[in-house]
Structure 1
Amino acid sequence: MKYTDAGLNLEIYAETMAGILPLLARTWDRARVVTAPFPPRKGGKGSGGFASLFDFNPDGRYKNPVLVNCTDGVGSKLKIAQLMGKYDTVGIDLVAMSVNDLICTGGEPLVFLDYLGMHADDTALTLEVMKGISAGCVEAGCSLTGGETAILPDFYAAGDFDLAGFCTGVVERDAIIDGRSIQAGDVVLGLPSSGFHSNGYSLVRKVVFETAKLKVNDPIPELGTTVGAALLMPTTIYVKPIRAMLATQSGHVSGLANITGGGIPDNLGRILPPGLRGIIARNSWPRPAVFPWLQSLGDIDEAEMDRVFNQGLGFLIVCRPDVADAIAAQLGALPVGSIVAGETGVEIR
């Protein structure tokens, strides 16, 4: 018997790897990437050995560096990509979910690794996914230096695939932002999201496809697009604007929150010190139309929407009041709330 009898074709795998090399190389910071591992191609020729080597401090900019590590996935949003046969944006989501978490420490994303698991080697799907991951890494300013492509016919059904991402970054020890310096009187600023980002899709899919019986190509007149396009909108990557802001305002920023699963209450709440409460003004930002559309479609109450979705705010900045206007102007952010003394937690009212 041969490996192909078990559902794996090393020739196709080699072709796939050859096709993704340029997508990795375009993300590299050439001053920092020493080597990156690639498996053998046809003829047994590989490059870079078994692990990537990365010099995170070639110019000595970091004096007391601390490594920052994040991992995340895309979740059941992948089912939307599968239904549409469109795979070039979920890679952006994958990068965004990790790098947006990482910058909440004040850190710089450096290296990204990916895991792609599927039923059978699919060169076209892999290349489309990797285009998105590569684009996300370029947008986040981090180097894609390797990953894993797993062909598991006994684990994944035909057509199914899964993604996971891993990001390592660095932050100067005395510049770490972890919420401990948040105090009463601080202002909460919000940056807009592009939609659902990559959270709440189990509920989204149940409402849209099971309850409302919609199809991905059905039009949504009030949104001016189709179901699939609305649901596949990629996650916003906030790395460059946040890092540019921190370059001048880091001493005045007391907390950063990426709004993912759990919505504003859970994600702002996780960085609040004891005895402080976040008060968010519900009507202080425009909510993208996709949220009321889904809410009406599924008869979802407001508290559940707040708990599951970002509600149109993808990232929050907690800062001192004397710099709030300057930061808001630089980022195009909106003042959406404040920090007060009280029972630890967050309320939207």
Structure 2
Amino acid sequence: MVSVALDKKNLKKFVGAMLKQGKALGPVATENGTVLGELTAKSDIVLDYGNFKLPPKREFFPQCEVITRFDGTKVSEEPVRGQASVIFGVRPCDAQALAYLDKVFSDETYTDPYYQTRRDGALVISLACSEPGEACFCTATGGGPGATTGADIAAFSQSASVLLEAVSKKGESFLKKNTGLFREPTKKELQNKKTQGSEYAKRLSRVDVSGAPKALEKRNDSRFWDEIAETCLSCGACTFLCPTCHCFDLYEEKRGSASARIRLHDACTFPSFTREASGHNPRAGKGDRMRQRVMHKFSYAPENFGTVFCVGCGRCVVHCPSNIDIRETIAKVNS
């Protein structure tokens, strides 16, 4: 695969190259911190940041979208709209999460046309991490600071340059199309890339998730889960900020004679998630719902997809208003 170096003085030209592909998104500074925002020719890309609060999955699986419209007696499916785009600065954990969502929405027997169209039209450029976040544990879930799974191009920021390596044919095509922007990487830059990843990994949180699937099979005691979920507010923050959570519900909204069927993100921590039409709820308690969330990520997902559906991004730890820590939960499960 192609490997090139981009001098940081040419970052604005690089933004221009991305804009030629279509819509371009990247890390930009705001009063609320660094966010994944839409880029313009004048945008300054931020390369030194932790991670976005909101996962990039929303670009492919929006929190809310119309699926079908009804107008009187006429029923019409919402057109599948795809726009070519480049998403730069996705952290490796979030790129890996996209590969997991591919397993759900691009299954061999069922493909979600809305998700797949956006995925096909996007060029994803991951940006390797240089400093671990306070709750990061990506190496425990099969990832790493310089992992490339789910990306089309992997980028590695260095002191005066950015190393770019094609991961897919789509990424290789983009780099070849813009050869005038790049140069050959030096041996030192290639070596720095390896050192950067190894030093980062040493400072990550340590948690063992390998034994969780089997350990969870024995954790059926409701008191165990009630204790873990005692302070849970059932707010859904952990689910809505998770880059791999993908549950949704369908609602119908009426305005005058017209109505629409809307797909909306849902959360297994919500009391209404499993409430039946009869009013019965098989997971009425917070402990039951906490068990479902953990089982889904660390037991059901490995069984159905061959991997845990957690990438160790730490968002659910950092942003939980009740300070519930998934790392501590897994440690208790394994104890």
Structure 3
Amino acid sequence: MSNNLSSSKELKKNIEDIMKKKHYENFDEWVINFALNLSNIWNEKSAKNLLPLDNENFQNEENSAIVIGRGPSIKKHNQLKLLADSDYQGTIVCCDGVLSDALKSGVTPDKFHKFFVITIDPYKDIKKHYDHEIINTYGSKIKGIFTVIANPNAVERARQSGIQIHWMHSLFDYNEGVKSFNNLSALMIRAEDSLHRLPAIQTGGNVGTSSWFVAWQILKCTTIALIGINHGWEEEDSWETIISHGSMSDTRNIDKNGPSFKKLFKKIHNPDFNCNCILDPLFQFYSEALKEFISRSPEWLSTINATEGGSIFGKRIKSMKFNDFLNSFS
């Protein structure tokens, strides 16, 4: 028993170390991004403006959303095509990395009028998600929600495409109190206009989880379906593909047949869809965080895993095939 406990603690520490390295080694970049964004944050809209006008009675209405991630299941089950061909009338919340693919597949704001794209990451390469001609075509009909630490070049590229910019905070050090970056940045934003306040969300460390939060905390949707939110790898994915994720290259020399590999890259069975997936340390963190958030979400919120695979299952999560969801909510 003690050996198992020791191994569990060691695994947890390894995962926490990887997450700390991934999310805090670029702290200076976050501050620089915020400083460069500040004048635009002062002059552009708060994501708070997206709250429903009848904010007090939204729980009494059926208001659904589909959160679109870029996990492997979205292509495996041809889900963008299914959505494009459907009569779905709800909200589309699109992760930035899948925006161009969604538009090319016919999931556009011309057909789905409540269309949002979310960016939380501060990295320079996020700009490429907006650097597509098709985004210029539809940008003016898309509302974008960006964290205050988003890379300014990515935000500017979205702005040039016509996307309507709305700002929010991403919570990561609010527990530090008055000295936290979250608190200080909020004070700076209110310095020019005390009424210009931004909503704040937990992110779970990734845009997929953030999009789920946006759908219920800001857009006030009462049912949220997830597609492309696998938070795990397919069994047939290559080792090279798996270690391309985040900081996983640090594990390149691990013996793939040894016990450390099996702990860091554990295989789990999804009983709802009767399939297996492999979770690297980042996905272990993402998966556990999202499932914990869902389990603690309000009773009026229903979360449906329509990804048809992956690691998101358990308490307060209903699983169904995406086509069944579309038939129910169209």
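Derivation of every value follows stated rules applied to the coordinates shown; laboratory data play no part. Being a predicted model, the structure only gives us computed values, none of them experimental. Cβ atoms are built from the backbone, for glycine too; each structure is taken alone.
For the read-out mean projected area of the Cα convex hull in nm², for residues 130-185 alone, a value of 4.8 was computed from one structure; give its label from 1, 2, 3. Derived from 2, not from the others. Here distance in nm of label points 7 Å out along Cα→Cβ at positions 234 and 258 is compared for structures 1, 2, 3. The highest value is that of 2. Determine which structure produced the value 17.0 for mean count of other Cβ atoms within 10 Å over residues 106-113, calculated from the coordinates; the candidates are 1, 2, 3. Matching structure: 3.
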